[in-house]
1. Among the shown structures P, Q, from which was the value -25000 of helix-only ellipticity at 222 nm (-39500 (n - 2.57) for each DSSP H run of 4 or more, over all residues; to 500) calculated?
2. So if we calculate mean count of other Cβ atoms within 10 Å over residues 71-78 for every structure here (P, Q), which label has the highest result?
3. A value of 1.8 was computed for distance in nm of label points 7 Å out along Cα→Cβ at positions 87 and 247; which of P, Q is the source structure?
4. To which of P, Q does the computed value 20 (relative contact order in percent (Cα under 8 Å, 6 or more apart)) belong?
5. Quick check on the output: 0.05 is FRET efficiency 1/(1 + (r/R0)^6) of positions 103 and 263 (r between Cβ atoms, R0 = 30 Å, to 0.05), derived from one of P, Q. Which one produced it?
6. Out of P, Q, which structure matches 1.2 when distance in nm of label points 7 Å out along Cα→Cβ at positions 47 and 343 is calculated?
7. Can you tell which of P, Q yields 22.5 when mean count of other Cβ atoms within 10 Å over residues 231-238 is derived from it?
8. Going by percent of Cα pairs over 31 Å apart, which of structures P, Q comes out largest?
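None of the figures in this text is laboratory data; all of them are computed from the coordinates on show. Keep in mind that this is a model prediction, so the values were computed, not measured. Cβ atoms are built from the backbone, for glycine too; each structure is taken alone.
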Structure P
Amino acid sequence: MYLTSILWLELGIATLIAIGILWTKVEYGLFLYAFALGFPDVALPIGATINIRIDDILIFIFLVRTILWTPAPPTQKQKNIFVWQAIFFVACALSIVVETALGNPPGAYECAKMAGCVVILLVLPRLIQSERRLQFFLCGLMCGGVALVFQIRIHLGDSSSANIVNFQELKSAATFSTWNPNTMGQVAILFVFGAGLGAILFSKSPVSRILWAGLAMGFALVPALVFVRGTTLSIAAGFVLFLALSRRWKWVLVFAAVCVCALLYLHARRPELMEDATSVNLSTGEGFSHRFDRWGMAIQGIQTQPIIGHGFGQELPYLMLIGSEGRAHDAYLAVWLELGLGGLLLFLILIFQFVRAGFVLFRNFGYQDQGTMILALIFTLCLDSLGLPTLYWEKLPTIALSLAIAVVGLCERNVLELEMKEIQWSTLETAAPRA
């Protein structure tokens, strides 16, 4: 189709109107951003490894808005997280500068991925400063999650069952073209966390509780049904931790029953794949997708330069050079390998900031559920990071962490407002004349 000057003008006006709506009505933009996460294949490829999606464009618009229209300053607990996040980012950036000066710069994919995560951390917590905006985001996230499940079902329906000989092939068949199979687990963690927040923020009616609990359990089962085994166990452990800390013992039994039903369903539908996925040997590492071998090679690489590391983005090139089959598939080993012992300590301190913020909310009776949810999220991400680079500049876990930072800010502002009202009330009582 030939685009005339008038059509270009109309497209430009429509684009400006759309940007204007997103600029002034941020909640609609947040809904669209979260909803777009459920359509990973709607992407424009840039080079061989980088893809630009709708959510990437929206986050850039949000970034410009944040720069030109400064939102309210972060709270004290948010500042603590931001400071340590900034220190860790500076350590990565300095590593890139040193590597570039030595003539061995990291790949564009690693740098672009880190830059995208930094923008998400800078923008989302500062935009989501009201429960209304967070609710819009969560509604978009749930819509995107449901759409994603339908797409996974279509992928599996398009694949011939006769050609799938092991669970790895089934996992790959369910995966989107712009994702790797392990990303399916990361997005499931995000959706489960979002459903948990929805159960806290929306009405407490029986229908609402059943709806959000059903969404959370449904999204938790997605990685299990496509045999993303490590993340399945991490989500299950985080789910049980949340229910136990919040003393919802009846829901523990319900969740256990759902898990048993899922296992029976998989065994009945695909017994050979189920047997293949559960055939593991803890002593030899057989059945762990060569994790033990990769961890051993990563430890070997760490031992050569344990203090300063090999440089940001050098994990894959270095491990391939010394004979590994690929990445270490462990966030802690990856950070240590690339940034050295100092970088690993910074990484652990950063994780501790989230744990501390969640624990503070957990001790506050009014925000105990929010604190419990954050603790369960961090526990899940940390556990998943033992077998994957989940917490090391990965987009979907970064969005989940950004939501956690936003929740911390919302709760802290509410507490400060309540304290100010109590102070004002006490002042009025003191100043009132006594009869």
Structure Q
Amino acid sequence: MNLKDFNAAIDHYHNFTIRRIVERLRDGLFDPLGVTLLTANQEQLNQAFNVGVVKLEQNQAPGLCLRGAYGQGKSHNLTYLRQLAQNLGFVTSQINLDPRELPFHDFRLVYRALIEQIRFPNNELNLVQWWCKITSELDSNDKYHCQRVLDLIPLAMPHYFRSVLTAIALKNIPLTPRQLKLKKYATFCPREFPWLLGNALQGNLVPTVRLRHALKYRQVPFYKDHSLVRKGWEPYLQTIYALAELFQNLGFKGWVILFDEGESLIQRSITTRPKSYAILDRLLTPDNYPNGLYPIFAFTDAFFMQIQNEDYERLVNRRGIETPYFSKNYGQIWQNIRTHSLNELSLSAWQEIATKLTILHARAYNWHPTTESTRTELTKTLQASHTQEARLRIKALINQLDLSQQQSRNDHSCRE
């Protein structure tokens, strides 16, 4: 965003909003509007994202990997891409793969985090609320209501989640006061059903017996056809793909899922890495790409070095039979995955950021910087902080602007 567009953009915002940007950046925090206004190299980032959008439209796997060292703005750029995706009509989810709190190999937790972080364009609904809204537009008195709901759900949806989605859209079976007193209906707990079904869809663990009661009384006709037990990570990954297809079928461009700190995959033990790599492989290079899902990961260079250096010849003894520890040689398979390198910003790019910060700071605190002296001090700050990561350099620039503002006020007081 050039300075002309930048000035035009901030004219639309109240002083409080601009001040909040500055104060969050001073504390090293993300600000959504700050990401929009201060992202550098936007054209290259837009182009990298749009290549994936084209692949999505051509039913090809669109996965993208942001690649850069610590402090090069991977988190910032992921946030920018999320905003870009939402503006283009995508559903989005962005999560941080903390190796202690959200290990990638425990994919149920990853699924749950993605569902919790779902954001729909132009509304604040969560997944359950959105699904209730969509299905409430169908005629619930129609005798084919259940079938119309099922027609919305992709066939690829696993049985467990297909049953839950259907139950959320249906009403409880009508029971008379006399029937409610009968022992056979003792398990009828209508107040509990929305909680059970909502948690089940979000990936939380709920008692299967109680869930069966909810499905029964919501009149889901097929829930007994298959087991409601989910084993391993496959059902959760399949559900993510099916939800992306559902979103696309109902008017969105798809589902963009963004993963920060992807290098956490190699920070776990050798016993968990094969599973993590297998899941990642299914996301980035699926054999049969289903429509709608656009995964984006942020990795450091160390991740790609580890992938190349893994011992893919390693064998493990399973029940007396030696089998490969890794099911594939991911070092070879992932050589052609699409990456976008985040190079260190040039001095001119940082000077442009410093100029924008100066404009924001002046608008936020209603002062008038002395252009030449302020620019000189900010240049010195950039030179002194050149080894620091991006957010710390921005903090240093804002601290210098605070000093410049104070000096400007002191000078003004002396003149009076």
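1. P
2. Q
3. Computing distance in nm of label points 7 Å out along Cα→Cβ at positions 87 and 247 on every structure in P, Q gives 1.8 only for Q.
4. The structure behind it is P.
5. Only one of P, Q returns 0.05 for FRET efficiency 1/(1 + (r/R0)^6) of positions 103 and 263 (r between Cβ atoms, R0 = 30 Å, to 0.05), namely P.
6. Q
7. P
8. By percent of Cα pairs over 31 Å apart, the leading structure of P, Q is Q.
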